[in-house]
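These are the structures, in structure tokens.
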Structure P
Amino acid sequence: MASERLHLELCNLSLVQYDQIKILMDEAYPELGGAWPQHTIQRLIDEFPEGQIGVIDGDALVGIALSVQVDYQRFSNPHTYEDIVDSNDVVSNDPEGDALYGLDVVIKKSHRGMRIGRRLYDARKELCRQYNFQAILAGGRIPSYHNYQDEMSPMDYIQKVDTKEIYDPILSFQLSNDFQVKRLLRKYLPEDSASVGYATLLEWSNILYEPTDTVLLSRKTTVRVGAVQWQMRLVSSLEELLKQVEYFVDTVSDYQCDFIVFPEFFNAPLMGLCPETSQTEAIRFLAGFTDEIRDAMSRMAVEYNANIITGSMPINEDGTIYNVSYLCHRSGKVDEQRKIHITPHEKNDWVIRGGNQLQVFETDAGRVGILICYDVEFPELGRIMSEQGMEILFVPFWTDTKNSYLRVRHCAQARAIENECYVVIAGSVGNLPEVESLDVQYSQSAVLTPSDFPFPHDAVLSEATANTEMLLFSDLDMDKLRILHNEGSVRNLKDRRKDLYDIIVKK
């Protein structure tokens, strides 16, 4: 399925989706009687609407996760499936329950392999945190056990699945999502011949925190970002470059990052494949790869469940070259921000023209902006975006010398202070003398903060080792920004003298 046709979003299920729910459950459980009747789903939605979570692709329901509230003490001990679902398919929700019980997670066959199951599990975890539940509990089937029942006990089987000697489609997935097997449940679902009637009692423990009203509409309080300090190296093909990109996306996603940011012109090594020696022709040659790279990174954003800022790449629009950064949302949506201020080198050697639009993007992890390299040296742009509620500013850059880098670094730090936001800068390192204009580079990627008591004393949350290929991870506390805006030692946003001056956007 082409990534450009995907538009994945979380939703709370409604009864009007029952026909689609039935199709999913019939497809997943033919040997167990298929879907629950409509009255079961209706009761779940009526009694605990936030616990019934779906993933839609456009108008199509492609994944569901059903849950109820239960008493932790009761259901963290041995029980059977009938203790949850009675013979009339009635599932009871305990509104006073202090734990979340996971019932079913079902993914449409056409959308498997896109990590939708993990996305639903993450939504469940967020729900658990927001309701201050002690844990998520679940009775997990072990549907591959029947293949081994003559060779080993259920506990031996579970142990071998845990050590990855055996793959079980349900237990392996649950273990990979940080669930722990607490005990073996005997005769949990006797008619489940694939599991020989056994199940595991699984638990994911929660660290308690303040609840909010709704899980899907609430804003994240902690946002994790990963910056790629990219090593420029010769490549022999586009496929080789994309393999390197996917390696970093895969690695960063293992740390459950909400955002991954690449540097400006990270794909420039492809210019080494251009038969022409002219820099003008080389940048046009490079622009020929942009659509394919964008689409590939959009697919990665969906599959690895992380929003990707694609650094920047040249595009050829009716003969005019622009420098553009894409925001590939993990929902499948793609936004773009063109570089507005063009450096003399870009203008004279590559004949790049500046864009004319500036915007803040709404994401599932906050409101973000993108300024490409030179743009961050113009304070008006950051101020315009801060007035639109920007919380995180991403700055993909490409600099050759240390003084060039420091212009970007010091201006990015100023933007963080004056606009009371986080700023993430990411650049590339290494030398590539075979490609003109890539022979020297200097970079030290960093995450910069406002300068006040809740933040590090030097207003630097983290920074990479200079001129070394590496990944930089940081957790951004969004509540600190909200406190700063209202209770900071100084209030750069609130204290502007708009009676004396203002910024007027002409377009």
Structure Q
Amino acid sequence: MLRRTTLVAASLLTAGVLALTACSGGGGEATPTATGEPDPDASVAIRLVLEPGNLDIRQTAGAALDQILVDNIYQGLVARTPEQDIVPSLASDWTVSPDGLTYTFTLREGVTFHDGQALTPQDVVWSLNTRRDTAEWRDSARLAGVTSVTAEGQDITLTLSAPDSTLLWNLTGRAGIVLKEGDTVDYQTAANGTGPFVLDDWREGDSITFVRNESYWGDQVEVAEVVFDYIPDNQAALNAALAGEVDVLTGFDANLQEQVEANGDFALVLGQSTDKGTLAFNQAPGSPLEDERIRQAIRQAIDHDAIIEALASGQTQFGPIPELDPGYEDLSDVAPYDPEAARALLEEAGAEDLELTLTIPSFYSTTIPQILVSDLDEVGITLEVDSVDFATWLTDVYTNHDYELSFVLHTEAHDFENWADPDYYFTYDNPEVQELYAESLAATDESEAADLLQQAARIVSEDHAADWLYNGASVVAVGTNITGMPSINVNERLNLAEIAKSNG
């Protein structure tokens, strides 16, 4: 949730999803096939886990906002599919100069905001310039290398001071969102975008409702409304599904597959994701985790296969880059499960009776802490678990770096930058990694950029900068009368442009 961390917890920012239209990014894996015709007056209820504190997509951090607002309410010049492909959105096409310094986008005509006002090229220029120049707006630094944004007719031109291999990707997220210049909307509680849905109602502590945008510039959605029901507890969500109160469960527990599928009304769908169950090590001077041998010992004491078995979903991950992202490499050779080797490392470090505290947001289940306590106890490490509310975690861990070990689920794709930032809460500082990341940014060839990321990621893992307990799956229980429900990376972005519901 926090773009430089889209942190999540519980399998979204908590416990825990596109088909591509001709005009916008949508998508996903196969979901159950409904037998009836789509009902254009249907309401689809989708269970989500973590409710946003407010709706200000400009300044408020959190995956809970990106998940529902980007693509559905707000759009940029370009969008991304769950498979990480960059596709047209408000721009019908674009070109990049051979030197990587000039990007020219053709803005669509006939696009209107939800308040009925027309989208103009000046809105785009103002949005990108304001994002870049307003430090309080999330991801403003992602446009720092853009020296000018200009419009000539429907052409929008971005000029860079140096090549930036991440620019297009950044424009698919908050950095690229196009707002109405001079808009007076109260962003805390309301929204005015160009997307296929319009914000209709927010019942704080309960639900958020979107309705179909009847004036949408692209293909209109096939449902009248979508209701996001915020139900943190998986058992409560299961009960709601079985009672017919919700049509889709995201952030679900794969261990409950038999129960949710029992009456034939739902099917469990597992999709890939960039969710990274990250065990952070505070390596600040004076911390026991400043010693690389202790960090390696912790990693080799943890049975990652047992975690996957306990979750009944996902796959192991031994480095900072998940399989969906550029630069991925199987790094299981770096820290294989070996309790005996872990005990030897602790003895070498003089830390046979080490006591550590794990700080974890309270909305996570006890599964991960229980495994960690047991595995570390086997090698002589006593682990105390401090379960805190998320606001406390943000203050103590994310902001003040006041922790020893911490666990959260980072959902953001393409977020290797956090390992090249010594001020990030990971407290990892390696100049070689920072240089490789800078070289990757400057690369004008995609394969070269990915190769540099791969080199950097191996160093991060070999430094035992953290432990990546698992690469989570998107676990979605979908009603058999629902089609077009995304199933890839649903914790990060949930594009509902193709969702439909039938009566049979």
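None of the figures in this text is laboratory data; all of them are computed from the coordinates on show. All values derive from a computational prediction rather than experimental measurement. Cβ atoms are built from the backbone, for glycine too; each structure is taken alone.
Comparing structures P, Q by mean count of other Cβ atoms within 10 Å over residues 47-54, which one has the largest value?
Q
Given that distance in nm of label points 7 Å out along Cα→Cβ at positions 287 and 383, derived from a single structure, equals 1.6, which label among P, Q identifies that structure?
Among P, Q, the structure yielding 1.6 for distance in nm of label points 7 Å out along Cα→Cβ at positions 287 and 383 is Q.
Given structures P, Q, which gives the highest value for Kirkwood radius over Cα pairs in Å?
Largest calculated value belongs to P.
Given that log10 I(q)/I(0) by the Debye sum over Cα atoms at q = 0.13, 0.17, 0.22, 0.27 Å⁻¹, for residues 55-118 alone, derived from a single structure, equals -0.48, -0.79, -1.07, -1.17, which label among P, Q identifies that structure? Let's see the in-between values first.
Values: P: -0.48, -0.72, -0.91, -1.08; Q: -0.48, -0.79, -1.07, -1.17.
Attributed to the structure labelled Q.
Looking just at mean count of other Cβ atoms within 10 Å over residues 87-94, which of the labels P, Q belongs to the structure with the highest value?
Looking at the calculated values, the largest one is Q.
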